Structure I
């Protein structure tokens, strides 16, 4: 795809103008928005936006809630060469304020609520020249001609991370990055234009449109994964014969639990893709019962580059789960075509230039890096973050994931935890996922989280929902038995139980270990 990505909408609209791009629920009824309508609506918004005399490359803070007009607006911005700045409101108002002020947008598009908040928090007070809404853009329908369409190397968007592993950072996406990502997703999962997808996030719905795929959206508000209504989701899947679902592990858990409790399956689904964090084995075991005809994939990646690796749940359930239970870490599969993945020595220092001497051999834990067309080259206004995360490899950008892992002899990548979460103890360095996998094998344990306090390892435990009233001392003894033969896990003597782990705001799946570390220190009077 050697062209700006918004051209894909025009192609889909020309070939299949009456094909559904979005099927969504408004009130009690379902509505359809076709590719033809979406393209036409985006052109209307182009004429309105052009009346502001924007310059290609200007940044636009896009703080309007999802709707058909929201998706049309995204394409209107792309057609004009404007750069949407996409910030997840769930990261909190203070972080949103920092992100908007940092990215220096000149145009702010929001609704009544976000405009009120903008005024209260002085969002973009030194940079924003136009404060508008989609309805006001609609009224400005000047007949103008686009004179300078963006090229493939132009910046297409600035997408902020969730901040689950630190401060949110704005990854700079070019049209080339998006094109490579689309090619990789289509090739990895053999996604065809006849697919019907249920996306968990607005960005995935945009990807569907670019792929020519129909999106079914049971709740246009796109609630956080942990608050998704499984009744709405399963009704939509069965009503429209959804073939693909992109979900976080916690959303899959809720949908699976509801489906099995009510005695039905989801036979139309042929593919479920999870991301955000590895899905617990117990969730995968239940999901395969609900999805008799589906392949269940887990993909590894990040805002800065996605996808990187992929694994089928069958491989996890039949083989790698047993290795995880013995301390191997979490198998996240093999690199997808177009992603060059290498393991380098662990260091917290910047690496400016790639050297082959950095790369580690198989079965040695180091930092995971990735190079390829989908890899973003920089963060906006974050020189230090760029120094720490980016390596120049003869003109190509290598992204340091900040994750630790290793390749086995079969070429599979094993995830061992975040680099910043490695626990330095008087017994040596513990890698979180390798330790936790041993204890997660307990039938009453949903997941665990390793932290360190004063040089000693401490394990937090979240029990399965049906085991929350179980005797914790008995479970602790059984967990000690599981770990007795492991040289590191056997050193853990302190176990703390909590009903729910704190998790990231986007996927509701990544554990916020910093919070658990502070709670562990407090629990021990430190």
Structure II
């Protein structure tokens, strides 16, 4: 085990292990120290010696979706959890979520915060290399930050004045003003802290990088057939420890029944996502293990046209009617065997600064009454219901519920990459079945999905926008919490979303697997960290 030394703010980090990083505003309001810098974390996870035998064997995962080239490049992180299925193998970050620690030092062995709250300085771990043999330097860290163009990039970069390199082992971020969420945005809610080699990326170009990516993670790229299969091989110089499994393969098998057959036949070793009867069959099958995990992935129905006065969704009564029409309890029992949680929020109930709303209710009679009062006694044609095709079965059940009260919608499933691309480009109308498993806290989730200018925000409300700007600059922890609670309360009052559930995945594990990696990182739906995954001993 590594040595852990903590500074004055360590209680904040320790208290946040299940709830994400707590607001650093507590540091600003309670700080008594006269030191110029506060040591936040030091020397966690020191390198472990490699096994003498070296990595051996192969494990194959069956993924639910077509594998997209964009997920090979952390500069394009989309604010969802799916790309991290790749990032944790191929890349490494300055700081990232690890077992038992939402903000574990990784490429940085420590970081510090100036007394005035304006400067974050990271000290890089010595001797760390990219897969092509080049050392990881401060120049690569700065380049990766500046290159980042994914979700919440503007919110992050607009608050950073400069990025300085005192030497090749240190990186210094200077903020324009104190910001309690810098670490949450930089190292959790975005891909900006995941580091790629500057020299190589500039030489090969953006498209070339996706075809032959180089990272600093526990596994190096071998081959990729877009949409079908991605293969990695163990990087025996990985700083944390040499992976146990020599080769890992991510194989796209979108059909759920086909995934189960492949798992039964031993064609794959871990298969993601089973629901309903297939989840029950998995649990009954000798030699296979069912692994349910309640994730940090809420699902919701987004009324994209609620700001259009000509749309039925402009009337809050219609939006509320749609919410009342959804029988969440029955859907949960049918699809995830009752494992999902009905929280009524787009923010996971494990996140810091989460406001617990009243639970959503099922009342189709009241829904019909609201529709009639809004001028739709016979219901109306609601147009497309757009969703990630992997969750079309959830969409179908919700559409049936809506149909029962007179809201008639047409299912439009898309491949995941295409779905989130269209969602972010604001190209959809009517109903969008959204979800997100991105790391962060309540503020990061609101920035991406509720506040003006957010990646997936089609419109916003002025009072919410004003409160969001105010909370971002508030350094008093209690005051900031109150502001974020008020924003969440207003979002509930306006019925911006019809909340569905906080999703529980049910995965299948085959007999060759020792440690699957499932559930090691709290709330994370995939096998991580990959270097901890093992084959079963013979």
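Tabulated data
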read-out: Which of I, II yields 21 [relative contact order in percent (Cα under 8 Å, 6 or more apart), calculated]; value: II
read-out: Mean count of other Cβ atoms within 10 Å over residues 156-163 - highest-scoring structure of I, II; value: I
read-out: Structure from which 157 was derived, volume of the Cα convex hull per residue in Å³, options I, II; value: I
read-out: Structure responsible for 0.15, with FRET efficiency 1/(1 + (r/R0)^6) of positions 284 and 436 (r between Cβ atoms, R0 = 25 Å, to 0.05) calculated and labels I, II on offer; value: II
read-out: Which of I, II leads on FRET efficiency 1/(1 + (r/R0)^6) of positions 260 and 404 (r between Cβ atoms, R0 = 35 Å, to 0.05), largest value; value: II
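Each value in this text was obtained by applying a stated rule to the coordinates, not by laboratory testing. Fair warning: this is a prediction, and the values are worked out from it, not measured in the lab. Cβ atoms are built from the backbone, for glycine too; each structure is taken alone.
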